[in-house]
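Participant: Once you scroll down, you'll see the structures, which are given as structure tokens.
Derivation of every value follows stated rules applied to the coordinates shown; laboratory data play no part. Just so it is clear, the model here is predicted, and its values are computed rather than measured. Cβ atoms are built from the backbone, for glycine too; each structure is taken alone.
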Structure 1
Amino acid sequence: MNAQIERRDVLIAGAGLVGLALAAALARNGMTVALFDRQAPPSSGDPALWDTRVYAISPGSAAFLQRIGAWQALSCERIAAIESMRIVGDQGATLNFSAYELGERALAWIVEERALRSALLPAIHVAGIELVTDAEFGSLAWSATEGTLTLVDGRRFTASLVVGADGLHSWVRQAAGIVAEPRSYGQQGVVANFDCELAHHGCARQWFRTDGGVLAWLPLPGRRMSIVWSAPDAQAHELLAMSHDAFTARVAEAGANALGALRMITPPAAFPLQSLRLPTSIAHRMALVGDAAHGVHPLAGQGVNLGFGDAQALASVLAERGPVGDAGAPILLERFARRRAEPVLAMHTVTDGLVRMFGPRMPWLKTLRNVGLSAVDRLPIVKRALAQSALR
């Protein structure tokens, strides 16, 4: 009970990708940080194996990761550029995006979670950051000037600002009294990786299916791809129960055999798809980032990019605070919340809207949504506007 209190400028609960990036950004701005993870750091794994967890990193997120020293640490052999994207509606309507037409090197880069984490870890091994692993959270309390995190083993840490980067079911969010339960989409995200007979040429493909699901094929380096099949719960269980050969055949058929014969290189796994929308992402001396602050459907591939956007915005607000020396000052937290409100709301609106629009099977709605998809494809100004928000 009399353990010495360790003081920092900022405490970050959660050492996932967003927490790691935020800690690195804050330290480069001269702030002291304690970063907590409830688990020990995962092993780097066998480099010959491919991680089923992949992310589509936008150019804006890549630029942020480069500024904190992580992007350039990635091996070029583990990154694949999305140079074009083809979206197909459930009646065959198409919408196409091209990085070349938008004046970009790539629409996004596909990166494995394991590779990205390995690139971020050296970025936090700098002065000003302490990584506390196997940290079992005990309690979180606030005074007028600081927040204090007490671990179950008795260690105590205090700071002007506490950041929750601890995922969709955030312990920090609950401790701060922000009550919100994620809402299920009634779908599972089924993921797996494959070798392909044909080259993908950097093209990502996405199909809105007649059963309400969404299938995405994402390019990996070489003739490989990763899939994310957002399938209704019953269908997801059916897919996972299949033999590997049967599952591979189903994936190839669902994608119209666009890349020829497939060979599975990582077994399928699944995770529940949930939405989280909060009334606020800040409280007294507390801010939420990443999945702790919002949960969106993966059909747009923007979940981790929203999280990196949170980290970049919070680090920028604190770096630009001028004469306000208090990192947890209400004026700074409100500035951060305003900066993130519009992009988060816009992404929620787009992803929820697409899920709702392509879910019902009424014939008239099916025709309407496919006509709309084709119409957008013929309007370059509209396409550019849609792409720019995702790129940045």
Structure 2
Amino acid sequence: MAFCYDSDWLTDGWPISCSLPLTETGDFVPPDMRGHHFFANLLPEGGARDRLVRWLGIADDDFLLLERLGADCAGALQILPEGEPPDATSEICHALENEHLLRTIGSGQSHWTGHDEPPRLSLAGAQDKLAVRAGRQENRWQFFLPAPGTASTHILKLPVPDLRHIPLFEAFTTFLARELDLPAAPVEPVLLNQETLSLSERFDRRTEGKRVVRLHQEDLCQAQGLSRADKYSRSPATFSTITDILREHSTRPARDIQTLAAWQIFNALAGNTDGHLKNLSLLATSGGGWALAPWYDLVSTLAIPRISHRMALPIGAAEDPQNLHRNHWEAFAHQLGVSPRLVQRLIRSQAERLQENADAWHDAFQDRHGEFPALQRVRTVIRRQTRKALRDWL
């Protein structure tokens, strides 16, 4: 799959990715895979992609999937058939009833909820999810499925077979990050009969009056021209590469690098071992350039058995979040090009506040959303990681 900018776009447009600059020829063709990787990273992954391919009855091909699903991607771009202009004013939505959602959960077909025509949606990630419009009425969430071309406002994540607590753990882990005043996009648990879903507010959408506007973004695989298969890295140089990108392209590089450090520290404290390159994104700024996007997909995976507990991105050269020491964080600071004292200060601030407040925040979460016995597993992880941080990381 090749990509090139239109000649008029090259005259006065802007680069859609850090990896696809206008200053080059504008042609990104095989064997240079940057163009292919950028667009392929808009598609679902893993089991969600497999189920989608089976349901659509097409080959497992990036181009074919984008052709069918590209009308509402992450970010501002829409992938449309040739000759079909984008409609930035479309506000057509269909009510999404609870029985449709329950059937979707039971069937494992989160891309389809029973309307006459399948919606053209594309969201990266392996977890079953729906791009929806969402709003509260009488303190209850109401969901709507956008018609093709209509922008969504939220992402509704469904329970995963054998991993049913992931939506709950994401909502609670994100709640803890926000209580720590960290820049995480809001997530709430949604109860549907005996199922718990999570509802994430999209940071790549903005409401202007009655209209929803798409904001352009790219994840850190796209920004580097990498395949989705490269989102996990064992290379200690990974964070050096990310900070190089921030220094070159961010409109606020010092702040974003500090935020990046805080993100990895929180991942280690909360036991989120799945913080990979596609869980970091850049938002395009209005004046040109990029800024680190709010955090998303925060899940205390150490509280979940039967999945990898190795860090998606190493800390120094360490991959085991349960066996970290001060020297690993010092190496991490050097990879970021920042003072080890800054990293130490961020660790102490997060760890001490978690140690002091985690139980109260757990109670506040349950007062707001209901009793969830499974959260005891997350509390245990937080207590253990916080104790180790104050003992071994400083």
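Participant: Which structure, out of 1, 2, was relative contact order in percent (Cα under 8 Å, 6 or more apart) calculated from, if the result is 14?
Facilitator: 2
Participant: Taking 11.0 as the value of mean count of other Cβ atoms within 10 Å over residues 5-12 derived from one of the structures shown (1, 2), identify that structure.
Facilitator: Source structure for this number: 2.
Participant: I have 0.80 for FRET efficiency 1/(1 + (r/R0)^6) of positions 93 and 301 (r between Cβ atoms, R0 = 25 Å, to 0.05), calculated from one of the structures 1, 2. Which structure is it?
Facilitator: Going through each structure in turn, the value belongs to 1.
Participant: Something else: Taking distance in nm of label points 7 Å out along Cα→Cβ at positions 69 and 357 for each of 1, 2, which is largest?
Facilitator: Greatest value across 1, 2: structure 1.
Participant: From 1, 2, which structure was Rg and Dmax of the Cα atoms in Å, for residues 21-60 alone = 14.0, 41 calculated on?
Facilitator: Here the read-out was taken from 2.
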